[in-house]
1. Say we calculate relative contact order in percent (Cα under 8 Å, 6 or more apart) for every structure; which of 1, 2 gives the highest result?
2. Taking mean count of other Cβ atoms within 10 Å over residues 233-240 as the quantity of interest, name the structure among 1, 2 where it is greatest.
3. With distance in nm of label points 7 Å out along Cα→Cβ at positions 17 and 161 coming out at 6.6, pick the structure among 1, 2 it was computed from.
4. Given -0.58, -0.92 as the derived value for log10 I(q)/I(0) by the Debye sum over Cα atoms at q = 0.09, 0.11 Å⁻¹, which of the supplied structures 1, 2 does it correspond to?
5. Of structures 1, 2, which gives -9000 when helix-only ellipticity at 222 nm (-39500 (n - 2.57) for each DSSP H run of 4 or more, over all residues; to 500) is computed from the coordinates?
6. The value 2.4 for distance in nm of label points 7 Å out along Cα→Cβ at positions 193 and 225 was derived from one model only; which of 1, 2 is it?
7. Which of the displayed structures (1, 2) returns the greatest value of distance in nm of label points 7 Å out along Cα→Cβ at positions 9 and 265 on calculation?
Structure 1
Amino acid sequence: MNTVEQGKALQKKLTKEFRSAWDQLQDGELEKVFAFGEAYKHFMDHGKTERECVTEIIAQAKKKGFISFEEAIAKGTVAAGDKIYAENRGKAAALFVMGKENLEAGMKIVGSHLDAPRLDLKAFPLYEDGGLALLKTHYYGGIKKYQWVTIPLAIHGVMVKSNGDKINIVIGEDENDPVFYITDLLPHLASDQMAKKMGEGITGEGLNVLIGNIPYQDQDISERVKLNILNILYNKYEITEEDFTVAELEIVPASKARDVGLDRSMIAAHGHDDRVCSFAALEAVFEMEQPNKTVVGLFVDKEEVGSMGNTGMESMFFKHCVAELLNLQGCSSYVSIHRAFKNTKVLSGDVTAGLDPNYPEVLDKRNAAFIGKGVTISKYTGVRGKGGCNDANSEFLGELREIFNKNDVVWQVGELGKVDQGGGGTIAYILANYGAEVVDCGTPMLSMHAPLELISKIDLYMTYKAYKAFYL
C-alpha cells in the first residue's frame, strides 16, 4: 500500500462524513420510501388539527387490535403483547404495547406533539366592518405573521351547542367548499408598511379572516353582512353567535400535502412540525408485538405554547396511565412509578432545522442537519447558552449510535442554529425530569413554522426506521 492509499485508508477509518441517505438505501427500499410518503400524506390530509390527529391515530390503532385504557382496566390484568390506547380529552393520546418485562424495568418511549402553529378564533370573533364580515384571531405558537396573509385558509374545530351537542366543523378542504382569506395592502399604497421591520408589517390584531360580503335582505337592520353569515351558519349547523364563545376553531392553510420537486423527493404540508415524527412513531409502534420492554408512542398537545395545560406534556395524564398499568401488574407503591421512569429510555421525536441554502448564515454548517441525510440526533436544544435544554449524556448517545448503525439507519447530528442566533425547545426536558434517559431525535426540515413546511421523504423514512430500531 503506497502513501496515498495509506492516507485514504486512515482518513476513512478516523473521520466521519454524513452522506446522502438516498445513496445508502438497501435493495428494495426506494419503493418503500415513496410508499411510506404516500401513507404519510394521507395522514396529514386527515389530521389538520391535534383533535383530528388523535381521531386518526385511535381509528388506526383499533384496526391494529388496540383496546381502550378503560377496557384494559376493566379486565383487571395486563400481559405481554397487550395493545392499549389511552386518549386525553380528544387532543392527546398514548399507545402501549406491553412488554415481557414488568413496567418497573422501564419503557421505550417515542414522544412527539400533534399541535402546530396556526390561528385560533377569539372567543367572540365575528364582526362587520366596511361591508365585510370578518373573524378575529389569536395566533398560536411561533409564527411569522406576514406568511398568513393572501393564502387560502380553512376552518377546523368543534363547537358545543346550547343543548350540549358537539359538532365538528371543517370548511375549506373539499374542492367545492369556499375558502377564507386574510387581506394585505397593495404595493401602491404600502410604502409606510414596507418601511417597517418585517415583524411589524403585519400585526397580530391585523390577522382578521374575511368570511363574507352579502348583506341580509332586510335593509332596516344593522350589521346585515354579519347577520347573513350567522343565518348561513344557523341554517347549516343550528349554531348561534353565543356558541362561538365555547368553541375551539382553528384557521389552517386550505391545502393538501403535496409532492415537491420533479423527482417527487419532498413533501410540502401544514404541520410537519411535529406530525412527521408522530406518524413515524405511530407506524413503528404498530409493528411491535411482544417487546421485552413496554413500547410507548406518546402523542401530546400544547408543545408549541410551552407544553402546559391538561393535554400538554406537563400534565399528569401520562404518569397516571403508567401508574394505572403498574397497578394492574400488582405494583401500586409510590416507588414503583419512579423506578419505571428511572429505567425508561426516550426519543423526544421532534423536528429540527435543516440547512437552507438561501439562509446559511443562521446555522453552523459543521454542526447543522441537512435535508436528505437522514434522521437527526440533537444532543441538546435550548437557547444560546443551552438555556432550557435537556442535554443528553454520552452513554445514552453511544447506545443509540450502536442501535442505528446495526439497523442501517442513516442518521446525522444537528443543532438548532448558531450559538447566539436563537433556539428552541421540545418535550425532552419534561420526560428527563421524570428521571428517564432522553435525547431529541427527529426529522430535519425547511421553513419550520411556516403555513406550509418542507421535508424530504428519505428523512421521514429514516425517522421511522430509527424509531423502529429503538423500540426493538
Structure 2
Amino acid sequence: MSFPKNFYWGGALAANQCEGAYNEGGRGLIMSDVSTAGAKDRLRSITYIDPATQQIKRGPIFHKIPKGCHGIVLEDEYYPNHVAIDFYHRYKEDIRLLAELGINMLRISISWARIFPKGDELTPNQEGLNFYHKVFEELHYYGIEPLVTIVHNEIPLYLEETYGGWQNRKVIECFDRYCETIFKEYKGVVKYWLTINEINQLLLVFDFMDKNVSSGLYQNSFQQLHHQFVASSHAVKKAHEIDPNNQVGCMLCGVTSYPFTCDPKDIEANQHYWQKVIYYCSDVMCRGEYPYYAQRLWKQYDVQLEISEQDKKDLKEGTVDFYSFSYYATSCTTTHQDASKANGHFALGAKNPYLDYTDWGSATDAQGLRYFMNEIYGRYQLPLMIVENGLGTSDQCIDGKIHDDYRIQYHKQHLQAMSKAIEDGVELIAYNPWGIIDLISASTGEMAKRYGFIYVDRDNEGNGTLDRICKDSYYWYQTIIKNNGNE
C-alpha cells in the first residue's frame, strides 16, 4: 500500500460519548444527559418535565423537547452518557495506551457546555477550559496532534430549550463567542479544527422519516442548516484571524449512493440524492455559495430561506481549508417500489445484493470509499481527512482477550481502498477510525455496538469495571502505523 510520508494515523472520540462526568467541573446539561438507554431495535427516549402540569414525559431521541418543557434527569432511570467510559477521569491512561498504539493524531471534541454551561454566558467556565488544557498537554507530551471538533452532535441544553437551538439566529452569536474563546485559549496548542460534526445529518434524516411529514419540518431543517453554515463560516474567519496557522475543515457524513438499476429514472434519482445529501452542504462550505440546484430543493420542500446579504458575504469569505468526512456504509437509490429495503446506519433505499450487511444493518463496502474520495477530491481539490470509519459490532472478551479478526479484515479492506485512491491522485492526509476506544453509541446508547481497538469493560446496563483491554486489532493497527501502511 502507498501512504504519504507525513500521513496522520489516528483515531476518533466524541466528548458526549466518552467523557462522562456530566455534572462535574461546572458543565451544563446537554441532550444526551436526559437520553435513556436503547437497543438496536429500540430507540432511546428523552425525559423531560412539563412545568405547567409537573408531568414527567418521554419523547423519541433526535426530536426536540416541546416548547416550554425542560429536560430532567430521573433518579430511577439509567442514562448511559452520565458515566460513558469515564474519559474525564481516565484520559491519562487512555492517551498513554493510544501513544503506545503509535497514533500521531487524535480527533476529540470540546463539550460546549463545559466551556459555557448554558451557552449564552459572557464569561467562560475556567474549570472546563483547564480540563481541555490538560488533555491537550497530555497529547502533545506523546507527540499526538489534536484534531478538535467544535460541535459534535451537542449544544448546551439551555440553548435548545430557551432559544430553540439552531433554529434561532441568536445561537450563531453564542457560537461565535464560544469559538473565539477556544481559538484564543488554545492558540498554538490546537492547529486542526472541525466546525460542526456531520452537518448534513439534517438532510439525511428526511429519508428516515414518514413521507407525509409537514413542509414546516423541512423549512425548519433548511433554516437551521443555513444558520450552521453561517456559524461555520464565522469560525473559519475567526480561526484564521487569531492564528494564521489554524486549519479548519467541514465534516460530513459520507454516504456513497449507487443507482439500483440502469433505469434512467434511477440514474437521475441517484444524482439528486448526491446533490441533496452530500453536495448541498459541501458546496456551500467549500465553494462559499449555494449551488444552482438549491432552488430545485427549496421548491421541492416548500422552503423560503431567510438569508441576508451579509450571510452571503460571510459564506464566501469563510470557506474551509480541508474536507473531512465519516464513512461507514453505502446506499442504493431507486424509483422501483418492489426492491428489497435496506435498514441500517445510513444504509437506506434498496438493499444491495452485491454487499454484506452487519448485524446493525450497515452495508460493508470498502470500494465505495475509494469512489467517494475520488468524487469529493475531483469536485473540490481540497485535502481530505477520514475522521470516522469502522465496524460497529459485538465483541467477546474471553480470558481477558478479544480476538476481533472481523474488525481487522474490515479496516484492512478500507485501508486498501484508501491506498488505491491515493494512487488515483487523491490528497488524503489523515485516517481517524471511529471509537478507537469503545464508547457509548449515539443512536442506541449501547456499549455492545463496539468500534474500538481498545475494549472497555462496561455493558449496556452500566455494569463493569471500566478497565481497558487491548484487542487483537490494537496490535494489528500498531504494526500498520509503524510501517506507514506498507505492510
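1. 1
2. For this comparison of mean count of other Cβ atoms within 10 Å over residues 233-240, the top structure is 2.
3. It must be structure 1, since only it matches.
4. Structure 2 accounts for this read-out.
5. For helix-only ellipticity at 222 nm (-39500 (n - 2.57) for each DSSP H run of 4 or more, over all residues; to 500), the value -9000 is produced by structure 1.
6. 2
7. Evaluating distance in nm of label points 7 Å out along Cα→Cβ at positions 9 and 265 on every structure, the highest lands on 2.
The numbers here are math on the coordinates, done by the rules we state, and not lab data. The structure presented is a predicted model; accordingly, all values stated were derived computationally and were not measured. Cβ atoms are built from the backbone, for glycine too; each structure is taken alone.
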